[in-house]
1. Name the one structure among P, Q, R that helix-only ellipticity at 222 nm (-39500 (n - 2.57) for each DSSP H run of 4 or more, over all residues; to 500) of -18500 was derived from.
2. If relative contact order in percent (Cα under 8 Å, 6 or more apart) comes out at 23 when worked out from the coordinates, which of P, Q, R was used?
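Laboratory data are not the source of any read-out in this text; all were calculated from the coordinates shown. Values in this document were obtained by computation on a predicted structure and should not be read as measured data.
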Structure P
Amino acid sequence: MSNESFEQRVTTFMRGRNGADEITYVTVALSVLLLFINLFARTRVLAILAFALAVYACWRIMSKSVVARNNENRKFLTAIGPAAYWINNPKATFEEYKNYKHLTCPSCGKKMRVPRGKGNLRVTCPACGNKFEAKS
């Protein structure tokens, strides 16, 4: 019997493999959501689809084609755009939108944030220097 701990054996096994990425997180979340819906709908199609998504997520995690999986993940993140930050850290995103209001400068279109709950504010755009009124 080896003196390696279970954690060391898993680390050794996973060396050179893709591991979990954003596509995997989304796939697992969809699988769990479909299983939850299937508790009420009780259809084979949802159960099979949820199982297939879980198998796909496991395949991505175990894949040794790291470069190909990274390219797929990069394309996925580009396609979903700003939602990528939410997928990576939903708690931080929720806190961000709870504490700050996001504005767009009417002059140059630059996005900025102001603290919520401060009433009417006079905001100066950091990019173009335009001043405008905004409610926080």
Structure Q
Amino acid sequence: MRYQDLPSAAALARYAAELNARARSRQAKGQIEIDDLRDVILSSAGCCGWCAVNLTGAAFEIDHIQALNRGGNHVRSNLVLSCASCNRKKGEKAAAVFALELLAAGGETTTLISRVLREAGLSPKVPIQTKLLS
């Protein structure tokens, strides 16, 4: 899909069906509805949750913050709008590991990165090298 503020119900239904089929094949808990996808898309303000790149008019993907193969659930709170590059780089990595990689590479501390690190008991304000060595 390409980012737009008001995606069509038909496009959302197709994408939800694809995500739900993928989650079922991985035996993940949960199911996504059209409203869940719409909320994820609109709450992103058109930016990748990981790197903050503007996706207005561009292709985007919905990423499971905690990968399904790592026990992540297929629920709204585990979804984020992502650029294809971040989604591919993250793959099945732990979310906190990927967040630290982005910060180490000079990336922006996005709301998602702050949340992921906080949930992992880490802080983006502590120098990364210090945290990784302790």
Structure R
Amino acid sequence: MESKDLIQTAKDIGEFPTLLKAAKALDLTEKYSTEGPYTIFAPVESAFEPIPDSVIDDAFEDLNYLRDIISYHIVEGKYSSEDLRKQATLTTTGGNKLRLRENEGKIFVENTPILKPDIECSNGIIHSIGDILVP
């Protein structure tokens, strides 16, 4: 089966509505549908639950802040979980470093374990994570 692009795949999975809303707010939908490859560490919706709605609303009103947060979840290039096991750090599209480590077979990005690795897309790969990464 032919894989779909990052945005369509994220929509089909249905676990990333806030992330997709942010991509749309930042006009990134087209970029992540057509350019690449990218590796996205995608927070599942439950990652947003502990955060007060007012804080999320504020982030959507401050697009520079929102862009900083989103870019901290995206790396240029395609890194499978096998690749991630060999990396100590990756540089995000925002220029920050993400630390990677392995513990008891699980891969951690910063201190967040990857929940579902290796979701293949036509222009990259998605790894779902249970927390929001903050630069």
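1. Working: P: -18500; Q: -13000; R: -8000.
Going through each structure in turn, the value belongs to P.
2. Working: P: 18; Q: 23; R: 31.
Of the options listed, only Q reproduces it.
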